[in-house]
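Each structure below appears as structure tokens.
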Structure 1
Amino acid sequence: MQRRPNILVTGTPGVGKTTFSQQLAEELELAHINVAKLISEEGLYSEWDDELKCSVFDEDRVADRLEELLREGGKLVDFHACSFMHPSWFALVVVLRAETQILFDRLTARQYPQKKIDENMQAEIFQVLLDEARETFGEDKIKELQNNTIQQLNDNVTAAAEAYNNLFRS
């Protein structure tokens, strides 16, 4: 039996990656891997950043662990960084985006430090994650989706599921 392709969902923190990923994984019956949670649970970080109140993950250790987990296929990975990931791991890469005011409100609601909010806002404005995904995986694998409302979330799950299912038809 052919291995099911893996999906990566990426984007600036606060664009709705985890909510989207949970729904899409359920829709497609894929195992959801939240990389931030994996890093925390398995200690795959090198240090703690007191100013930003977050761990600094160890790219090599995370990449090695993901390679193990993705080998059998059928996984949906959700994370805010992707430049350290191997292009062959994913058949589809979804980059979620959000309008700046909506993103600001979401990050503020999470009670992030102001510096962290500012960094994430700049990353979204300058489409850092979209560019990183394009450079890492190439334009053909990328599906860029605006994720501002519940309706867009639902439409995005449908669109991404359709794109994934089309992988089997080509």
Structure 2
Amino acid sequence: VGFPNAGKSTLLSVVSAAKPEIADYAFTTIVPNLGIVSYRDSKSFVMADIPGIIEGASKGKGLGFRFLRHIERNSVLLFMIPADTARTIAEEYSILLNELEEYNPELVHKPRVLAVTKSDMLDDELMDEMKKEVPAGIPSIFISSVAQKNINELKDLLWKAINK
């Protein structure tokens, strides 16, 4: 779950054999993509890449309901927020969570993981500052799909959430 250009398709292409279209413009993904993610000891899980959500999607803005309904099928929600967001991580997470709750209040009861993407753009000092913005109570990790940074650790967090 994330706004356009959060790195959702890039992550799916790195953790699975899926080949979603990836480009530097909003709404490159217009239909959901699925990929099988290999995990430890021959285990696996399915990851869905859904099109980006925009503010007002819960009220039908943009492609609204067409995208949000796909989220209902997932057992765990991975929130993806890019390190280069103009908002704080907490603000962006809150907006995304609100859109889900407005659409279907049951969605906020699903297990969640938060990944701050594109973290290879951050130096250590900026990353430490941004870590303070992460909402409490949700497993979180800073990743870079392109640099393959913390990808296995993200899989660990997702596996734990799936098997709660």
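What to note about this one:
- If you line up 1, 2 by mean projected area of the Cα convex hull in nm², for residues 77-116 alone, the top spot, with the largest value, goes to 1.
- Origin of the derived value 16.4 (Kirkwood radius over Cα pairs in Å; candidates 1, 2): 1
- Computed 1.7 for distance in nm of label points 7 Å out along Cα→Cβ at positions 69 and 141 - originating structure among 1, 2: 1
- Structures 1, 2 were shown, and relative contact order in percent (Cα under 8 Å, 6 or more apart) at 33 was computed from 1.
- Origin of the value 19, 49, 26, 6, where P(r) over Cα pairs in 10 Å bins from 0, in percent, for residues 85-148 alone was derived from one of 1, 2: 2
- Winner on mean count of other Cβ atoms within 10 Å over residues 5-12 once structures 1, 2 are ranked, highest first: 1
- Calculated for structures 1, 2, distance in nm of label points 7 Å out along Cα→Cβ at positions 45 and 125 is largest in 2.
- Origin of the derived value -14500 (helix-only ellipticity at 222 nm (-39500 (n - 2.57) for each DSSP H run of 4 or more, over all residues; to 500); candidates 1, 2): 1
- Read-out distance in nm of label points 7 Å out along Cα→Cβ at positions 13 and 109, computed value 3.8, structure in 1, 2: 2
Bear in mind that the values in this text are calculations on the coordinates, not laboratory data. Because the structure is predicted, anything quoted here is derived from the model rather than measured. Cβ atoms are built from the backbone, for glycine too; each structure is taken alone.
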